[in-house]
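Got some structures for you, see below.
Each reported figure results from applying straightforward, stated rules to the coordinates on display, with no laboratory input. Here the structure is a predicted model, which is why all the values come from computation and not from measurement. Cβ atoms are built from the backbone, for glycine too; each structure is taken alone.
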Structure I
Amino acid sequence: MSTPADNNTAALASKALFVGLGGIIVTALGLLFTDAQVIAMSWLVGVTFWTAIAIGMLLLVLIHHIFDASWSVVFRRQFEHGLASFKWLVLLFVPLLLASWFGPRDLIWSWMNPEHVNHGGYTVGTDVLYLKKSSFLNLNMFTGMTAAFFGIWIWLSARLRKASFTQDVDGDVAWTTMNRCTAAFGIPLVAFSLSAAAIYWIKSLEYHWFSTMYGVWFFTNCVRGALGVGVIIAIWLYNRGDFKGILSKNHMHSIGMLMLAFTVFWAYISFSQYFLIWNANIPEETFWYNIREYGDWLWVGMLLLFGHFFLPFFLLLSYRFKVTHHIVRRIAYWILAIILVDICYNVLPVMQDSHGHPEPFFSMKLLWIVTAVIGVGGICAWSYLKSLPTTKLIPIRDPRISECLTHHE
């Protein structure tokens, strides 16, 4: 028999699906009003943003198991439901592949078209920097690697979800052991795949650029995004009554400390990347930052500096802010918004005018980014809400559940 909570979840799932499909349709209709490249780049931003959050959830579940953590058991179950989005994200990525295979090859990634003319008058096919990378940067490899990335994430997610959900039924501790083994080989697999995905999908948009820290930058945004969504979900469940007597201030303080830690880590990685490139002063590297100091992109960079680090850093130093639901939820929303801006900062400047200047950030193209993010996000929310009622609210037979429910600092 369905409960009122189940009926409410089903209604929310239907609304999320409606919103998601609406966002997708509106974004597709944008092809009638603006350049196809704008729509394609906006879709890349939307899919990458939500895929990053799903990867962060996968990593947090794997890290939970490898450390045999106790306090995070109740959060883990919600992340496991979030992993259901991967099979839909791969479908949502397909239009980008189809556009590359059957549309203009350089619509998104210029290196896919050897005849694409770079600034300076030379083509990709005659560019020595591309020729050195051509065994890696080609459409067949790109397609195969993208399929491999999603295959790894979907496979690991299925193993983790099956073991966790089945343990709710039979209580066999062997499922915990299985997930620890999955975490042991899963963490290196996810580390490699997320780094390669960031390089293929985002960094290769400007294939001349070099950075040895790009994968770690993407990793920090993945985890920060997942933590933010985890906080929002937990508070939503608490306000709905599901988490009453389960979620305590100690849980919120612990996840808040993780949010603070990864805020500092993001700043460390971003500063280190900028400092190393500035200090080396090699044109093949500095151009990436130079074009992002033109026009309103300079202010976007300042927004990242103060909004991605200083603001959440000082707010999350406060114990009260970490454990007060309405405050930490607003911090989580802010972090998610600024992660989206960070991805835009990495993707959109590739669209340049004839003088090599990036198109303004504050323009109508932001509308299509919003619709793309809403479209993909609605499908992800729908997949989470469809998974939520399929098993227990918390892992009731996890060996660490008692420690979790009595967690203290």
Structure II
Amino acid sequence: MEPEEDFKRAEFHYGIILVRTKRFQSIMDRLGARKVSKPTGWVLLYLMPVAAAFGFYLFLSEAAILLSARGAEVASYVRTLGPLANLGLPGINPYIPVVYGWIALIVAMVIHEGAHGVIARSLGLPVKASGLLFILFVPIGAFVDVDEAAIKQAKASHSGRVLAAGAGINLVVGVVCLLILVGMVGSFSPAVSGAGIITVAPGAPAATAGIMPGDVITQMNGRNITDIGSVIGPNTTLKAGQTVNLTVYRDGRVLHFSVQLACCYVIENLRTGQNTTYPYIGVGQVTGTELVSDVSTYAAPLSNLWQYVCIPTIPQCQTRVPFSDTLAGFYKSPFGSAAPPLANLVYWLFFINFNLAIFNALPIYPLDGGQAFAVGVKALGRGRLGEAAQMRITALATLAVVALLLGVIAGPYLAPYLP
């Protein structure tokens, strides 16, 4: 162990404060001494390449899309999100909420670093300290200071397990949170059968009558409806100037409104050149069928994996994610009013842990994946490759992966300037 006089509890480097403690070493010792810790280390070792493979799949898929016929359209959309959307820091990335994001990030970092320490102790490798990283008073990371010299001298199977523990445990927690989320969303059902109102145009008939976003129109002129477009649309018999009576569900109350239809939406038939006009009330809706479909789609991750890439805070995803700010109010759940915040917290625990796992698992030195890759090259090249050759292979792998990542990130911004 490190002499007490050399142990610095706090250090300041380039605006980052490192706070060290030895208080958690006894916890890591106890967990590392359990019989399950050594086999867990093997499981986490095998999970690291799975996480890396998934990361490669996502990045290569995005690169393929950018190079496809839809590339220009996708690149244009990505540019609307802004470059900060590539960063995983709440408060900097505009689409990661501050409260949920920081809770998830701190949890992910603590279990990531804790896993390194527990597996190291299970293999008899020393842990010098653990702690947190701060910018001013904001925690931005956690660390477990495993003795680097001991890691380098350890057998490849030992050092590999220690290095893989962080990404592996993040992947496990991410998958568990995803399963919990699927179960929670699967319990959602529409609060009432009807058409959910997402937007109300200022000055439109609906706004004048008092209809508000979040309302659910359940009846029109005494007739049950789940889609406004089915009764006020191109095939409607209603005329501008007529008054319709709407029954509305709002926060558990049933309200009644009279709305005078306005003129007019116009649809041009490009084949015949004729126009079709029909009245409107000025609302944007999510139909009852779509409310049911969104839940069933979100609760089937194996067949609809794309759904979980749709971040609930991005405007284009608000009408696809059942627990988003836009849709949450249209559902009921056995969890009651706690369902939306719980689902959001579990989502961000999944999202942060999963992304931390696949990023750290990539063979980029000095990330965990890069160090594990170097250990693997050393083990495979023992007796055949010198240390310089091993480092060159690791450096080439790092450069190749970094080039792929930079291409995917910068591609949408370079696309307008490419021939």
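Can you tell which of I, II yields 18.0 when mean count of other Cβ atoms within 10 Å over residues 292-299 is derived from it? Don't skip to the end; give the middle numbers.
Numbers: I: 14.5; II: 18.0.
Label of the originating structure: II.
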Suppose mean count of other Cβ atoms within 10 Å over residues 252-259 works out to 20.2; of I, II, which structure was it derived from? I
Which structure, out of I, II, was FRET efficiency 1/(1 + (r/R0)^6) of positions 108 and 276 (r between Cβ atoms, R0 = 35 Å, to 0.05) calculated from, if the result is 0.05? II
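Consider the structures I, II: one of them gives 19, 33, 20, 16, 10, 2 for P(r) over Cα pairs in 10 Å bins from 0, in percent, for residues 308-379 alone as calculated from the coordinates. Say which. Write down the numbers at each step before the final one.
Working: I: 16, 36, 27, 16, 4, 0; II: 19, 33, 20, 16, 10, 2.
The value was obtained from structure II.
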Across I, II, volume of the Cα convex hull per residue in Å³, for residues 132-195 alone reaches its greatest value in structure II
Given -15500 as the derived value for helix-only ellipticity at 222 nm (-39500 (n - 2.57) for each DSSP H run of 4 or more, over all residues; to 500), which of the supplied structures I, II does it correspond to? II
Taking P(r) over Cα pairs in 10 Å bins from 0, in percent from the coordinates of each of I, II, which one would give 4, 22, 32, 25, 12, 4, 0? I
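Quick one: relative contact order in percent (Cα under 8 Å, 6 or more apart) came out at 19 when computed from one of I, II, so which one is it?
Details: I: 35; II: 19.
That value comes from structure II.
So if we calculate distance in nm of label points 7 Å out along Cα→Cβ at positions 52 and 372 for every structure here (I, II), which label has the highest result? Don't skip to the answer; put the middle values down first.
Working: I: 1.3; II: 0.7.
Once distance in nm of label points 7 Å out along Cα→Cβ at positions 52 and 372 is tallied for I, II, the winner is I.
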